[in-house]
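Down below are the structures I want you to see.
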Structure I
Amino acid sequence: MSDPERARDSRPAPIWRILIVFAAAVLLWLFVYHGTPLGYDYDRFTHAARAILTTVLVVPVIVAARRLLDRRPWAGLGLPSPRTGWRNLLLGMACWLIPAAFGFALCLGFGWTEISLRASAADALQAALLLIVLVLLYEALPEELVFRGYLQRNLMTVVPAWQAVLAQAALFTLFGFLTGSATSLERLVIFFLFALVLGGFRIATGDIWAGIGFHLAFQTVAQLFGDIGGVFDVTGLDVLSVIALGGLPFSLGWMAMERLRREHLNWRALEPDPAP
């Protein structure tokens, strides 16, 4: 940016834009969980209401931040239309689902985990389809839009890509702590590693659709086989979580993405956000 262009650029500095949007995200998620009369006990209606409310609140905030704070086109956030993003969405889902399937087979084959269906197959399918929609609206879309979309995009304008990935992962972990989703050391580590993988997906693909797909697959299956799904009885859930839900998909999923998109990875690159 030339000196005259700098003089005309009256936008807040990137660090202030990042802090404003991060604070807004924390407050919005706290409001959805604590500031509404939905209560704290889990049921499908409450889950659905929170999911819809989260997307309804978060997306306009990011639209406003991009327009009023960044004063840049929406396209820069890395969320193209589903017509062009569906391939990366499916790629991200596959990067989680294929290693996870191997992990499930490993845990079941060695007897580390036992899974039994407590409901009918139709009920299990219905629960899975519903969770896909709820996870998309409550976690995958809004969280990826905020952290790998807005925050990482602004970070990449001032620091190399690898530093932007680390910084957004730290912010995502802090977000989990402040909102009460990650208060133990184990959960904090999971949040950080998860965000590192998702940030790498953004660098590898150039948009956030692959991260949405990976996030969607992970959270849907984790909730389906946990208490939220309510259709499976699982013994050895801790082992299943470490191997099939986290360890193998996080590591092998990233290795697959890195190999498939190696030519797009430039960890030292800066990405300016020029005016239209």
Structure II
Amino acid sequence: MASLRDIKTRINSTKKTKQITKAMQMVSAAKLNRAQTNAESFAPYTEKIREVVASIASGNSDVSHPMLEERPIKKTGYIVITSDRGLAGAYNSSLLRSVTNTINERHKSKDEYGIIVMGRVGRDFFKKRGMPIIQEIVGLSDSPEFSDVKSIARTTVEMFADELFDELYLCYNHFVSPITQEVTETKVLPLTDLSSDEASLDYEYEPSEEAILEQLLPQYAESLIYGSLLDAKASEFGARMTAMSAATDNATDLIDSLTLSYNRARQAAITQEITEIVGGAAALE
């Protein structure tokens, strides 16, 4: 049985842990609000570009672009967005498990795919398993700017244009609520799913539809990548807030249990002392 000192030490250490998890919960809640705002404010920009591109691509014109055309699949690219830190519940593990299962089902050789990974957790996971990482980026800000990922987004789009990849997928956690994140896979390239209610809107293009499409298509693909990163950040902070909330509750329960054990042990020690005193007094009579 643990001594009173051991139990007291465990209570104190658990209280300190509770203070840390509670602080992390509050910080994550604040970051979640900012991440949600960033994701929601960027969405109209992506949707407007999509509207214009869909209008051109779905119109009656003969305008075409390599990013809109499917070709035989020789190699697939995967952009995987994870976090740089843990303590976020199943946020990273569920995503990485899903991506690994998908890759194993689709590909028989490492030559058939390449990975562009964002986040230290994902980078370390794929490196440990010897999976081909084409590009990596770690240490992103909690509120990333487009300039932070512009280079990797643009390079990835250029890889598709140069036919290094024949298709490109985004894999990340979509934010549903602070306690719910959905592992999501979105096909970024080629841009074949551009059906839109606004596709039939009548626009006038200057200088030409070809020039507008040439400029907007890469920007649209890059905006999809950046928008998914903002969405993933909101999911990360939601998952971390929920995980730290659960850890705080568990610490509270453990403190209550240890306090009860401490009081019982202390009462038993006092009872033992009284018994010894009474026994000693009786022996002197």
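Each reported figure results from applying straightforward, stated rules to the coordinates on display, with no laboratory input. A quick note: this is a predicted structure, and the numbers were derived from the prediction, not measured. Cβ atoms are built from the backbone, for glycine too; each structure is taken alone.
If we compute mean count of other Cβ atoms within 10 Å over residues 158-165 for structures I, II, which one ends up with the highest value?
Across I, II, mean count of other Cβ atoms within 10 Å over residues 158-165 peaks for I.
Output the label of whichever structure in I, II has the greatest value of distance in nm of label points 7 Å out along Cα→Cβ at positions 14 and 254.
Structure I gives the largest value of distance in nm of label points 7 Å out along Cα→Cβ at positions 14 and 254 among I, II.
The value 22.6 for mean count of other Cβ atoms within 10 Å over residues 78-85 was derived from one model only; which of I, II is it?
It was calculated from structure II.
Identify the structure, out of I, II, from whose coordinates Kirkwood radius over Cα pairs in Å was calculated to give 22.5.
Working: I: 19.6; II: 22.5.
Of the structures listed, the value fits II.
Of structures I, II, which gives 2.7 when distance in nm of label points 7 Å out along Cα→Cβ at positions 214 and 238 is computed from the coordinates?
Answer by label: I.
Out of I, II, which structure matches -22000 when helix-only ellipticity at 222 nm (-39500 (n - 2.57) for each DSSP H run of 4 or more, over all residues; to 500) is calculated?
II
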